[in-house]
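What follows are several structures.
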Structure P
Amino acid sequence: MSQFRSGWVAVLGRPNTGKSTLVNKLAGAHVSITSRRPQTTRFRILGVHTRPDAQIVYVDTPGLHPPAGRTLSRYMNRVATGSLEGAHAAVLVIDASGWKADDDYPLEQVRNAGCPVVLAINKIDRLHRRGELLPLIESCARRHEFAAVVPISALKDENLDALERALLPFLPVQPALYPPDTLTDKSERFLAAEFIREQIFRSVGQEVPYDTAVHVERFRRQRGGVHIEATIVVTKEGQKAILIGKGGAQMKLIGQRARLAMQTLFGFPVHLNLWVKVRRGWADSARELRSLGYAEDA
């Protein structure tokens with residue numbers, strides 16, 4: 001009989017390679033927010049997959065890019081690189097369109113960490129000809145001594161079992177790190193804020209989503225559900241107008257969709273009230289970032 005294994009696997013890559021979609025699929029629940037826009041993820045989020053022979057704790061991370069820009073961007077980079085500390089293995093995610101110059105920086109980070117690295121070539125469902133995969137796998141394999149190179153489609157659930165099989169040998173033989181019904185380490189309050197931010201990324205164009213943060217002011221359990229009051233923080237008055245929309249239509253849509261996502265994961269009714277507030281320069285202020293739930297060292 002095989003021995004039970006459990007451990008940590010950091011999931012990294014440049015922005016917009018599908019890391020959060022992958023973690024959600026592997027965890028079997030929507031624990032990390034997603035959108036088609038890069039840099040949606042800002043926090044370190046665990047997705048826990050417990051199977052008969054193992055428990056794999058996947059660590060979803062913001063997209064890695066060379067340090068630059070706002071205080072928020074530098075914070076996100078530190079979150080991503082910090083996830084490698086204590087990881088038993090890492091999954092480096094690229095997409096099937098081929099290796100990009102922006103993939104070099106994440107590779108450098110996982111190489112410096114010294115842990116086994118499995119390369120996941122994601123979005124193979126977008127390839128017109130699967131014959132394109134073999135030369136891509138061969139060229140990627142020359143860039144680093146990967147433990148394995150696994151082509152996958154997180155969106156279509158393709159080859160994810162093979163990815164997990166490649167990771168299992170690197171997990172130590174030990175009891176599960178979390179109770180078997182655990183999906184993530186994040187609280188419902190945290191997830192509520194993230195689901196609101198997800199709908200902003202999905203519903204609003206231009207640069208508005210990147211200048212927004214969400215703070216849950218009140219999360220009160222009551223008979224038959226939960227009552228949530230949250231503030232969406234923006235940097236400019238014009239962004240506030242865009243989020244609210246004509247007659248409040250945009251804000252209503254964001255609230256409805258976020259509430260439905262919460263109810264699906266939480267399993268009980270959600271009553272949600274949203275406001276928008278202007279706080280100029282919040283993304284460049286360490287003090288403002290701390291007040292909005294970002295790391296102390298932001």
Structure Q
Amino acid sequence: MADRAPIPVENDRIGPEAARLYRVQTEDGVELAVTRLGASASPGEPVILVHGTFCQRSFWVSDKGLGLGFYLRDRGFDVWIPEVRGHGRSPRDRRYRTWTAEDQMRFDLPAVQGLLQSERGGRAHWVGHSWGGVAILGAIGGGWLVEDQIQSAVVLGANITEGDEWLKRPLPRAAAWTVLTLAGRVPAGLFRLGPEPESRGYMLDFFRWKGPHAEWRTADGRSYWDGVRDAKVPLLAFAAANDETDPVPGCRFMFDVFGAEDKEWVLLGVEQGFSRDYRHVEMIVSKPARREVWPRIAGWLDAHAAG
């Protein structure tokens with residue numbers, strides 16, 4: 001058997017912190033960048049942090065050395081942060097405008113899972129915020145992530161059924177369609193949505209999934225929900241009580257449908273004993289989250305460590 005080709009890796013820095021940057025190819029030939037925190041391999045449990053829409057790795061790790069990624073690293077975890085196709089250090093090419101949200105589930109996340117298998121083996125924990133959480137659960141439901149290689153999943157604000165009502169109204173849909181056709185992307189910076197644009201193909205998936213005839217189905221017509229109902233991966237799901245982007249009912253529906261017996265629901269609100277009714281980004285990126293949310297995530301990962 002031929003030796004496996006080495007995966008390209010570069011020394012990197014995030015502000016004052018050392019990191020390594022891996023380059024991996026997806027099955028459809030797209031290059032992804034995956035950051036691994038620390039200057040050398042960690043023996044700790046591997047954790048993969050998946051960002052949401054309009055984001056990159058800076059959502060998890062700031063140039064000031066702050067963020068959930070560094071917190072988990074300091075707790076002894078081996079932290080990996082992929083940037084999905086066309087985001088952050090993952091380059092864009094001429095196909096960019098056609099890249100879809102489903103491509104991220106079908107190709108990007110499995111490529112990351114394959115990278116971890118080749119570099120260290122064993123099972124990894126997956127953590128995702130917003131679309132990142134939906135992508136993890138959708139990739140499990142679609143059969144693209146191998147459940148036997150997943151230790152547990154943590155999702156925050158994972159919802160595909162509620163919100164974005166404008167997608168159901170003809171005039172806003174038509175205006176958005178025109179912008180996407182002309183520009184090939186959503187100019188996120190112009191609308192202060194985040195540091196990264198999203199491609200035309202990505203947004204058109206949400207036209208299908210949340211439009212007037214909404215169904216969460218794969219491009220070839222399979223229901224994601226069928227696979228989600230059969231999932232066995234332990235799940236911790238958070239929702240933010242004051243989340244206007246991914247409302248609580250949609251997050252709760254996703255949690256209820258997910259088939260695992262070992263699962264836990266956390267609503268981040270004053271009535272539930274938290275210091276505030278959290279908002280969408282605030283549930284990860286805020287000082288209160290450092291005190292109230294990050295330790296809950298780390299505690300779950302510790303409790304679901306490999307035996």
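Each value in this text was obtained by applying a stated rule to the coordinates, not by laboratory testing. All of these numbers come straight from a predicted model, not from anything done at the bench. Cβ atoms are built from the backbone, for glycine too; each structure is taken alone.
Observations
- Of the structures P, Q, the one that 43, 34, 25 was derived from, the read-out being Cα extents along the principal axes in Å, for residues 145-256 alone: Q
- FRET efficiency 1/(1 + (r/R0)^6) of positions 25 and 153 (r between Cβ atoms, R0 = 25 Å, to 0.05) - highest-scoring structure of P, Q: P
- Parent structure of the calculated result 2.1, given that distance in nm of label points 7 Å out along Cα→Cβ at positions 65 and 289 is the read-out and P, Q the choices: Q
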